[in-house]
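Each structure below appears as structure tokens.
What follows is calculated from the coordinates using simple rules that are stated; it is not laboratory data. All of these numbers come straight from a predicted model, not from anything done at the bench. Cβ atoms are built from the backbone, for glycine too; each structure is taken alone.
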Structure P
């Protein structure tokens, strides 16, 4: 039995599918947005796969438009 999730065939297959979708989209000159990013691990993994844009609670929780500018400036 697998000791952790990363060792499972389903997890490895999921990563292969995500990486393939990113590759295929780029071949058609499309940008890729990953939705539902929940953690720093997701961010680093998706960036490493070449994902163009990320969205989700791992980046930020929803915020009012008025707060967006200061949040963005602080992150740069």
Structure Q
């Protein structure tokens, strides 16, 4: 038995099927995406991006309000 990228493979035929065939590679990619989408690191990165976008919107709003205030004065 061999573990490749966290995938247990018992026979060479399984190894060929997983990595040698397009369907096997596609399955591995989909499994990885599903695992990666649920990882804490990715969730934390998405939260940080969302926080940064919120701050950016606040800055843009403040700049707009300041420009309007300066025009009024």
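Given -28000 as the derived value for helix-only ellipticity at 222 nm (-39500 (n - 2.57) for each DSSP H run of 4 or more, over all residues; to 500), which of the supplied structures P, Q does it correspond to? Of the structures listed, the value fits Q. Thinking only about FRET efficiency 1/(1 + (r/R0)^6) of positions 25 and 65 (r between Cβ atoms, R0 = 41 Å, to 0.05), which of P, Q has the largest value? Between P, Q, the highest calculated value is found for P.
Comparing distance in nm of label points 7 Å out along Cα→Cβ at positions 9 and 33 across structures P, Q, which is largest?
On the way: P: 3.5; Q: 2.2.
When distance in nm of label points 7 Å out along Cα→Cβ at positions 9 and 33 is computed for each of P, Q, structure P gives the biggest number.
When Kirkwood radius over Cα pairs in Å is compared over structures P, Q, which one is greatest?
On the way: P: 14.3; Q: 16.4.
Evaluating Kirkwood radius over Cα pairs in Å on every structure, the highest lands on Q.
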